[in-house]
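Trainee: In structure tokens below, several structures.
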Structure P
Amino acid sequence: MSDYCTLALHHPVHHRYHAHEYGYPQEDDTVLFERLCLEIMQAGLSWELVLKRRAGMNKAFANFNPRRVAKFDDQKIAALLDDERIIRNRLKILSIIHNAQVVVGLGREGGLSGWLKQQHPQTKPEWVKAMRQTFRFMGPEIVGEFLMSVGYLPGSHHEKCPVFRHIQRLHPPWLLAEKSGFRYATKRVKLKARSP
């Protein structure tokens, strides 16, 4: 199994996310936006830290409701920078607010969920390019983990992980694309699942 699948199996922090969220297909814009924001917050830090602060970040960021976050002003930004429940990085906070405004603007395209469906399927480099053109703070690791976490790229779980078999039954977008003949790489590569 991947290191993450092995680590998370009985881990007090990682288990629930690994077993019930990571790699599961998602269509709800609030869930998608939260996951995108958590990946931004994780950059340069551990995923365990993000999971430990997740509840606090949900409270601080209006449960990651894109319409509410899009309206955050300078006063709210200052409050966030003083909020010990979250990861206090100004660039990340500003990127999240900007991305919320983008998500709200995607309303006519079916929101973030509709936008992802329009882009799919793509290889990871193509996804990185598309997301960098649309959102802020979109490095390859952030894009890759976000898309694996919501079912648009393969690699969230090792094939021997019991969660992998459950996710297969949910027909995530990456699996449907593979079944229709789409190749995520010119040769089969082992995708690295998330590190703790």
Structure Q
Amino acid sequence: MNIRLADNLQVDSIVDGEGIRTVLWTQGCKHNCAGCHNPGAHSFDGGFSADIDDIKRELLHLEGQDGITLSGGDPFFQVEACLEVAEFCRNHSINVWCYTGFTFEELFKMSKSNSQILELLNCINVLVDGKFVERQRDWSLLFRGSKNQRVLDVKESLRQRKAVQVDKYKEKPLYKYGMEQLDVTDFGKVQYMFI
């Protein structure tokens, strides 16, 4: 089976989920969010076709990665191909995060007419759901771009049949980067005190 990709596998990402991750950039998205960070992945005719068996072999030889992130585009527009990748990852104990413009509630409803959506959700550990909303952009949020998006524990969400957020990502980080005091008198050394 083939999958349409926007780019080759990207290794060592620290912004596409917890830890150091490999990102699979799917091609194709109908959400067309204003301010999208990857508009080149919207067209369903863009990118290139890749053999999933080649991707699996590549994933098995990766070192120093904490998991894989399905992003795009939107992986749920290629649910069958992404399911094959995610099942492979689950069978090899590879942690899976996924970004989608659909909400968990929308996906759950869509799964009633396409069971592969539910199968894919069952292979995902963490889902970042919802469209990017430019007017709700917040740079301080971890692993999401706008306040409406959620970082969901998929297993618990499926068990409870409602969206369950990962507690540590619900709010803004507890720290702020800021310079409260700058002291340049100590032999030219600059000392920062963070609040």
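Trainee: So if we calculate relative contact order in percent (Cα under 8 Å, 6 or more apart) for every structure here (P, Q), which label has the highest result?
Mentor: Once relative contact order in percent (Cα under 8 Å, 6 or more apart) is tallied for P, Q, the winner is P.
Trainee: Assign the value -6500, calculated as helix-only ellipticity at 222 nm (-39500 (n - 2.57) for each DSSP H run of 4 or more, over all residues; to 500), to the correct structure from P, Q.
Mentor: Q
Trainee: Here distance in nm of label points 7 Å out along Cα→Cβ at positions 149 and 165 has been calculated and equals 2.7, so which of P, Q was it run on?
Mentor: The correct label is P.
Trainee: Taking volume of the Cα convex hull per residue in Å³, for residues 13-116 alone for each of P, Q, which is largest?
Mentor: Looking at the calculated values, the largest one is Q.
Trainee: Which one of P, Q has P(r) over Cα pairs in 10 Å bins from 0, in percent, as calculated from the coordinates, equal to 9, 33, 34, 13, 7, 4, 0?
Mentor: Q
Trainee: On to the next question. Name the one structure among P, Q that mean count of other Cβ atoms within 10 Å over residues 101-108 of 18.6 was derived from.
Mentor: It traces back to Q.
Trainee: Give the label, chosen from P, Q, of the structure having the highest value of mean count of other Cβ atoms within 10 Å over residues 37-44.
Mentor: Once mean count of other Cβ atoms within 10 Å over residues 37-44 is tallied for P, Q, the winner is P.
A short reminder: the numbers here are calculations on the coordinates, not readings from a lab. These figures come from a predicted structure and were not determined experimentally. Cβ atoms are built from the backbone, for glycine too; each structure is taken alone.
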